[in-house]
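Multiple structures are listed underneath, in structure tokens.
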Structure I
Amino acid sequence: MSKTRVLARSSRVAKVKVTDEIIESLRQDIVAGRFRRGDRMSSEQQLATDYGVSQPTMREALRALEMIGLVEVRHGSGTYVSGHGRQALGSALLTLLQLEGVTLLQVQAVRKILGIESAALAAKTATDEQLQAIESTLDSLDRLAEVTESEDLYQRLLAHQEALSSASNHPLICTLEIFLSKLMVSLQTELIETRRVSFLRARIEKVQPLRRAIFRAISSHSPELARSEMEKYCEAVRKAFEADPLLKKARLSDPHLIKSVGRFG
């Protein structure tokens with residue numbers, strides 16, 4: 001290999017290292033609160049001057065931060081802190097699950113573990129406002145007869161899950177639960193999209209009494225009862241998955257699913 005090519009490679013490595021250092025520095029500023037969500041950051045040119053790098057290098061760093069959901073670049077306006085950390089976690093975790101060939105049933109098993117603890121925490125910590133939010137989403141699920149689109153069905157289901165998870169007041173459990181719930185919905189949407197809305201409606205309605213039981217347990221501030229009711233619900237979902245050939249054998253690494261689950265977040 002010629003000396004020129006060696007020097008060129010060394011230059012590229014140095015540039016990558018500098019870009020990585022800028023990304024990490026800005027990431028720390030964001031997560032430490034020195035830049036707050038919604039803040040407009042300095043211009044690309046000013047940031048490049050502050051860090052002593054070229055504008056293309058700074059542009060590359062900002063694009064990387066945008067890809068992981070920490071900033072939003074608005075053309076003609078500037079760069080703003082978005083702070084959507086769930087996007088970064090979701091992308092990394094989804095890649096890991098696909099590489100490991102995880103099945104839908106395995107995702108559900110982890111969802112069960114998290115859900116049981118989340119329900120118990122909600123029974124201890126849920127505020128009146130959070131309980132009202134859960135009840136509102138349950139009321140929405142009681143009105144599925146008015147729904148004509150499968151997307152609406154799943155959005156109501158996810159709204160309920162988010163309200164329930166948020167009531168745990170545990171940021172990590174909440175984030176993981178919502179991620180796994182969205183992933184499961186994405187898989188089901190892709191796998192059973194050819195089935196009638198009435199079929200999907202019946203599946204959701206079948207376990208609605210179990211969701212109501214979870215809510216009553218949380219409202220009564222009984223962690224043990226909440227654990228028990230959530231376990232019953234998760235077992236009912238597992239049995240429904242196992243009874244469905246399409247869902248039972250589904251893996252996140254299946255070629256026809258990779259693209260669809262990659263869009264779910």
Structure II
Amino acid sequence: MKVYAGTDLEGVAGVVSFESQTYPTGKYYEAARRLQTAEINAAVEGMVEMGADDVLVCDGHGPGAVLFEELHPAAKLMHGRPLAPQAIRDEVVRNYDVCMMLGQHAMAGAARGNLNHTQSSKSVDCYKLNGRPIGEIAQFALYHGALGLPLIFLSGDQAACEEAAELIPGIVTVSVKQGLGRNSAISLSAEQARRRIRQGVIQAIRNHQKNPIAPLEWPGPYVLEKRFFHTDVADAAAAAPDAERVDAQTVRLRSDDIREIIYR
């Protein structure tokens with residue numbers, strides 16, 4: 001089995017603050033990176049135990065966060081900023097069998113979602129696809145579903161796990177913290193979180209081998225609405241030639257191709 005894993009920082013146990021932990025200027029950013037990389041390594045251990053012979057980890061946090069020198073030896077790392085164009089990455093990723101999300105957070109507006117946001121924690125109010133609120137979990141699952149990869153496992157905070165379960169029946173999730181608010185949570189110990197992630201990955205692969213999960217696909221055509229906190233950000237987004245200005249803070253995009261629109 002070939003496994004592609006997308007990663008983020010905000011859904012890692014012990015990481016609860018944007019300012020001090022997930023922004024590169026934060027005083028605990030390097031410590032948060034170590035926590036994230038250790039959770040990734042725990043997931044890779046589970047993949048290897050279940051026979052995965054090719055593991056590709058994508059460093060998905062905005063500025064990059066995976067500690068390359070501490071990454072599990074069985075994994076390869078897709079990294080660098082800016083990331084390569086989607087067309088180039090797609091040619092690599094479409095050769096994998098399944099995908100997973102590690103360290104994931106809930107969509108913007110999730111009431112108890114610790115560090116909840118969609119794409120930008122500073123500028124985005126919400127995304128809607130065909131009238132349905134979506135976050136980064138749906139973006140990832142739909143994009144990679146179009147490449148033929150089902151999303152079979154996710155680790156993150158409890159709100160992210162609930163969001164994933166609603167999207168994808170049968171997915172295995174592991175909650176490593178319970179959000180109390182956007183900047184507060186109850187985290188498992190680092191050791192317990194890693195143990196549960198490893199076990200969850202093993203269970204996810206075992207379940208998928210017995211009862212395969214289908215790639216996530218929603219019928220088109222697609223209408224994506226992006227609502228921003230501030231009008232100047234909407235001004236910039238509205239400058240795209242195919243963008244439609246809905247109101248002072250909202251821009252609408254249309255496409256028949258989910259991969260063309262979902263990360264716009």
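None of the figures in this text is laboratory data; all of them are computed from the coordinates on show. Worth saying up front: this structure is predicted, and the values here are computed from it rather than measured. Cβ atoms are built from the backbone, for glycine too; each structure is taken alone.
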For Cα Rg over 2.2 N^0.38 Å, structure among I, II ranking highest is I
Working back from -24000 (helix-only ellipticity at 222 nm (-39500 (n - 2.57) for each DSSP H run of 4 or more, over all residues; to 500), computed), options I, II, answer is structure I
Distance in nm of label points 7 Å out along Cα→Cβ at positions 20 and 44: greatest across I, II for structure II
The value 0.35 for FRET efficiency 1/(1 + (r/R0)^6) of positions 52 and 228 (r between Cβ atoms, R0 = 35 Å, to 0.05), derived from one of I, II, belongs to structure II
P(r) over Cα pairs in 5 Å bins from 0, in percent, for residues 196-251 alone, calculated, reads 4, 16, 15, 9, 8, 7, 8, 10, 16, 6, 0; among I, II the input was structure II
